[in-house]
Structure I
Amino acid sequence: MNRPRHPLRDAHTDRDATREVPDTPQTRAPAYRLAFADEDFLCREELRPVRLQLELLKPEMMLDAHNITSTIVLFGGARIPSPTEKHTARTKTLSELSHFYDEAREFSRLMTLKSLESNGRENVVVTGGGPGVMEAGNRGARDAGGHSIGLNIVLPHEQAPNEYVTPELCFNFHYFAIRKMHFLMRAKAICVFPGGFGTLDELFETLTLIQTGRMQPVPVMLFGRDFWERILNWEALANAGTISDEDLSLFRFVDSASEAMTLIDGWADLPPRVKIPGRD
């Protein structure tokens, strides 16, 4: 435990002291609990702003403590199996998409090797910490001998972290909004593999932030042109005028880990947009 940097008695000491008080009706009463050590109190509806702040602060402080300055984000479907398990896929399409598990794993391995050149502080792979593409991303980082981040979320069904997330960089969230912030706060590139609603949500939120100038442009790479062009008619959006032709340049299609690495290596930083094309 770190020693306090001031002469006042610290919170840890008082929290521990309350465990040694005499057992009386008064000390057993919820009102007597220290507010910051009272889980029932912290879960009250009125404390939501505090919980939001805590979920923002905890990962931020721990990533700072590990000197992690930038990340590479991997989004993608939890249902995509590894090629060795593709026979368990629920649909033929999911089975056919299993090769993207290997591409995610290889991309993460290559990126982590690059990260290790900067002592593992820059370009650290971050995933949602779950199965499928997320597992592949964390697994590739471990293949390279590096660490990776997992941002889990509590769901009604099982959602345990995959076994490849670095334990001290494995976080759990209640609020989707704060989790999304942590995905993008250090992001230097976004890799989006085939996926469902969650993947689409993360992709479009990222594109909207870049489109509106709320986020500096970074490489946004969609793995699997065939998949993405089958499920989304990008040109129809531009032709309808709901986005501009220039917005189609906010992302790139790639089909392999090596192609994505080449795109990132050749990326020139750009400032955030100050005008939105099509709204002049």
Structure II
Amino acid sequence: MTRIAVSLRGLLTTLAVLLAVTTLPATAHAGTDPRAPGDFVALRSVAPTILQEIRYFTPHNFVGVPIAGYRQPRCLLTRPTAEALREAQTRLLRQGYSLKVYDCYRPQRAVDHFVRWARDLDDQAMKAEFYPDVDKSRLFADGYIAEKSGHSRGSTVDLTLVELPARPTRPYRPGEPLVPCTAPQGERFPDNSVDTGTGFDCFDTLSHTLDPRVQGPQRANRLLLKNTLEDLGFGNLAEEWWHYTYQAEPYPDTYFDFPLSTESLTGRP
């Protein structure tokens, strides 16, 4: 059996486990919520082998609770973005890697949740992991939190690489001891992704994609992700190694607020 075949078998096994754990029924809000435009799709329907770990559906994020609007752990995107990711996945599978998405389309109500949290300076429950060296009062000024996000336009994605065969990632347990996102990989919260020098959503300059302190295999992993995606029309946010936007995005000036749920796709898969 070839390495690609072995990798795909392991990847599909991991996907089956993730689906069993994370597939939950959407909350019914028929007739009260906006729906997605017709060219939004579920990434799984276009590129089913891409791993998904939608962090804001869980309490393992910088706020510490599931985020408003995340009714299902799904990746929804504009179709051109999803199709470009499918091509990136095809290229990476040949090299023994899979993409894994942490966040895709993000409702405006989720962004509003971030803004409310950032203004509450007393709520610092997750500081030790996600912003250990940043004063929370600086989150707006330093650009970590904003009132609008490109994610709400449907063509921006937060993602990483996973070496195949993919290992499972244990669930986060609320209240467990937190380790700084800048700590060595073996000390941080376990993630089955490759080592890129920081954890996902790490509010620190070490997360800058080309930070000169990040060298060796960590830099190589960042560059593999960057070069693969940029070759297919994505642009990287220089301050976040995980953040990419499809440059030919269909809605460059529109910020949507339909809930993150397959129900928002007006009956489509």
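Couple of notes before you dig in:
- semi-axes √(5λ) of the Cα gyration tensor in Å from the coordinates reads 25, 24, 19; which among I, II: II
- With mean count of other Cβ atoms within 10 Å over residues 47-54 derived as 20.9, matching label from I, II: II
- When relative contact order in percent (Cα under 8 Å, 6 or more apart) is calculated for each of I, II, the greatest value falls to II.
- A value of 4.8 for mean projected area of the Cα convex hull in nm², for residues 95-166 alone, calculated from one of I, II, originates in structure I.
- Each of I, II could give helix-only ellipticity at 222 nm (-39500 (n - 2.57) for each DSSP H run of 4 or more, over all residues; to 500), but the derived value -11500 comes from I.
Any read-out appearing in this document is the output of simple, stated calculations on the displayed coordinates, not a laboratory observation. From a predicted model like this one, the values you see are computed outputs, not experimental measurements. Cβ atoms are built from the backbone, for glycine too; each structure is taken alone.
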